[in-house]
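For reference, the structures are reproduced in the following blocks.
Derivation of every value follows stated rules applied to the coordinates shown; laboratory data play no part. Given the structure is predicted, the values throughout are model-derived calculations rather than measurements. Cβ atoms are built from the backbone, for glycine too; each structure is taken alone.
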Structure I
Amino acid sequence: MDFEKLISDFKSGKPIVIFDDPKREGEADIVIHAKFAFSDKIRLLRKDAGGLVCLCTDKKTVDSIGIKFYTEQLRNSPYEGMRNIAVERMPYGDEPSFCTYINSKKVFTGISDDDRSTTVMEFEKTVDSKEMEKFAERFYAPGHIPLLASRGIEKRKGHTEMSIELCKKAKMSPAVVICEMLGDNGKALSFADVVKYCKKKGFTLFTGAELMQEFKK
C-alpha cells in the first residue's frame, strides 16, 4: 500500500478508508480531516457509510477544555444509576473513546448535514487556532456530534487513535470526522465489499495492521 498517497489524499480532503483489525471491531470507517468536512462530505458519510458520524481529537485538546472521557464522568457521577451503567471495557477489549456530544452555537437543530458540517468545521478552526479557552463561547452540550478523544495509539488501536496519528503524520490539527461503514444487511460492511467500494470511488484503503507498521517507522 502507498502510505504517501494516503497522507496526500488525507491532506487534500479526499476521504480515505481504514479497516480495523478483524479480531477487534472488524469495521471500516470513512475518514476525513475536519477541515474539509463540508456538508457534501457529511452527506457522503451519512449515505455511503451509514454509521455514527463522530468527531475525533486528541486527549490534550479535551484536557484543555476540561472535558473527561464519558466513562469517567459516569463513574464519578453523584447518581447511582449513572455509575451503575458505566462500562469498563467494550466487548472487543478497549475502553470507549467517547467524551460528550456537542453542537456549534451557530447551528439550529444540529442534525442537518449543514449543521453537522458547521459543528465539525468550527471545532477544527478552534483547535487549529489554539483558542480552546473560547470553547464554551462557541459550543454547547448535549449536541448532535459525538466528540471522541484518542487514548494514544500505544494504549488503544481504534479508528480514533489511528485517525489522530494520521493528523500527526500529515502535520495537521487533531480533528477528524469518521463514520463506520454498514452493509444492506445492517451489519458492518465486509472487507470484500469495502475493497469494491474503495475501487469504485477511488478512495485509498489501509488496514489497521498496515497503518500500525507505518506508524512505527
Structure II
Amino acid sequence: MARKDIRLIDQLAKRQTWQDPLVDAVVATVLIRQVTPHKTGLIVDDYEILVTKRLRGAEKNQHQGHHGGFLKTIDRDIYEGAIREVREEIGYELNPNHDLIYLTSLGPALYRSELSLDESRREIVLQISECEAEPNVAFVLPLFIADVSGRQPEEEVDGEVGEAIWMTARQIIKKFGNKGDHPYSQFNYFQILMPALLFLKGKWSCGQRPDTLPGEYRFKYL
C-alpha cells in the first residue's frame, strides 16, 4: 500500500499540543575526491572535500562540507534520502550500493566548533564550544561519505547551496577553522567532518560514536 504524503502544516499544527518536542530526521553526506594518485599519508592533504555556501534556509551564508536535509516520506530509507539530497543540492547521482558508506549518526544537539592544526604534534584539534548551533531545533543526522573522484555533477540543482569549491582539510582549516572576529565559525559543524577524515585515515569504525559534546579533541593526521 502506497504511503500518502504528510503535509508539513498538519504536522506543525499537531505539535502545538505536544508536551515534549520530538526530534526531526535529517541526513547528510560528505563528498570527497582524491587529490593525486600518490598519497602523502596526510589526511589533511590527500583528499579534497566539496564545500558549499548555503544560499537559503537554515544557516544561510554559512559554509559547510556536508550536503543534505530533511528526510521525506518519499524516501524508503536513509540511503535514498541521502541520494536525493545530494542530487538536489549539488547534482551528483550516487549509487546506494557502491557510493554511500554509512559513518555514524549525530544529534539531537550540535554545538558551534572550531578546527585547527597542531603542527608540532601533527594533530587536528577539534574544539567544541557550549554554544548550541541549532538551539531551536533538535535532529538526528545519519552521516555518509561518498567518493566521487573523476566524476562530474549530472543533474540540475535546486539553488539551496552555491559556490561549490573542492578544498583539502588543511585549506578548510586555514580559511574557516578559527572564528576570528565573528561570533562563531563561518563553517557548519566541524564535528561532522572528523568522522569522514578519520575514515579516510582508516581510524574509524562505521557506527562509532562521534565526538560531539563540548570539549577539546585531538586526532593524529599522519
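Comparison across structures I, II (criterion: mean count of other Cβ atoms within 10 Å over residues 75-82) gives the highest value for II. Given 2.3 as the derived value for distance in nm of label points 7 Å out along Cα→Cβ at positions 139 and 203, which of the supplied structures I, II does it correspond to? Among I, II, the structure yielding 2.3 for distance in nm of label points 7 Å out along Cα→Cβ at positions 139 and 203 is I.
Figure out for me which of the structures I, II the number 26, 20, 15 belongs to, where semi-axes √(5λ) of the Cα gyration tensor in Å, for residues 83-178 alone was derived from the coordinates. For semi-axes √(5λ) of the Cα gyration tensor in Å, for residues 83-178 alone, the value 26, 20, 15 is produced by structure II.
Looking across I, II, the calculation of helix-only ellipticity at 222 nm (-39500 (n - 2.57) for each DSSP H run of 4 or more, over all residues; to 500) that yields -5500 traces back to II.
Quick check on the output: 15.8 is mean count of other Cβ atoms within 10 Å over residues 51-58, derived from one of I, II. Which one produced it? Value 15.8 for mean count of other Cβ atoms within 10 Å over residues 51-58 corresponds to II out of I, II. For which of the structures I, II does the calculation of relative contact order in percent (Cα under 8 Å, 6 or more apart) return 30? Working through the options, I get structure II. Here mean count of other Cβ atoms within 10 Å over residues 115-122 is compared for structures I, II. The highest value is that of I.
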